[in-house]
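Novice: Right after this note come the structures.
Derivation of every value follows stated rules applied to the coordinates shown; laboratory data play no part. Just so it is clear, the structure is predicted and the values come from calculations on it, not from any experiment. Cβ atoms are built from the backbone, for glycine too; each structure is taken alone.
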Structure I
Amino acid sequence: MLVWLIGVAVFVALWGALWRANTKGAFGVLIGFLLALVISLLLSRQLTGIVTGMNEIPIWAPPIPIILVVIALFYFGIKTWLNADNLPPPVQRDSHDDHEAGHGHGHH
């Protein structure tokens, strides 16, 4: 019980610091936490038999973390690809004189 209370206190402290720094990020964390809580409560009945050893592990269960990572990377890849036209132009240097004259590394 004490470890659980310490965990809640650490979560609230970190969330409070995030709230001061980035309100949208704090809302995202809160929504993600609530979504994870609801999903875990819905799946707890099915997972109890697997964790206790009463039921066999289904063949689709072990690759779920890898599938979630692939979906997340696919999502962010598509999001970056669609927003690529809105990115600022790359920073251009005024001249390349410093690079051509001794490469500017200080190795002389």
Structure II
Amino acid sequence: MTDFSLLIGAVIGGAIGWWLATRRASLWLKRERAGMRRQVLQWQESAERARAEVGRLAREKESWAAGCKQGREDVISIMPLLIAAQQWPGDPPRAAAEGNDHS
């Protein structure tokens, strides 16, 4: 009878141990999955922020290029005025004076 009760105790103990181990493993897996979900969400949010920053930088680059082009055009358009402002009041225009040297 003692052997039988030891056998029953071992079977019941093994079943309880197996149940506790599977329950503990199940809880551990749930925690790990939740942690992985949090990490995935964090990386997705980080990627979204990076995409937004790329878009902002692209717009900034376009506006910078447009500003540089406008500035270049402004300088080109004002150059004749700057050249004229450097001449003395009695001097002939530089283009005409340079043309006279070749005559």
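Novice: Please state which of the structures I, II yields -33500 when helix-only ellipticity at 222 nm (-39500 (n - 2.57) for each DSSP H run of 4 or more, over all residues; to 500) is computed from it.
Specialist: Values: I: -23000; II: -33500.
The value was obtained from structure II.
Novice: Can I ask one more? I, II: which one has mean projected area of the Cα convex hull in nm², as calculated, at 15.1?
Specialist: I
Novice: When distance in nm of label points 7 Å out along Cα→Cβ at positions 16 and 80 is computed for each of I, II, which one produces 3.6?
Specialist: Answer by label: I.
Novice: Taking distance in nm of label points 7 Å out along Cα→Cβ at positions 8 and 40 as the quantity of interest, name the structure among I, II where it is greatest. Walk me through the intermediate numbers first.
Specialist: Details: I: 1.3; II: 4.8.
Comparing I, II by distance in nm of label points 7 Å out along Cα→Cβ at positions 8 and 40, the maximum is at II.
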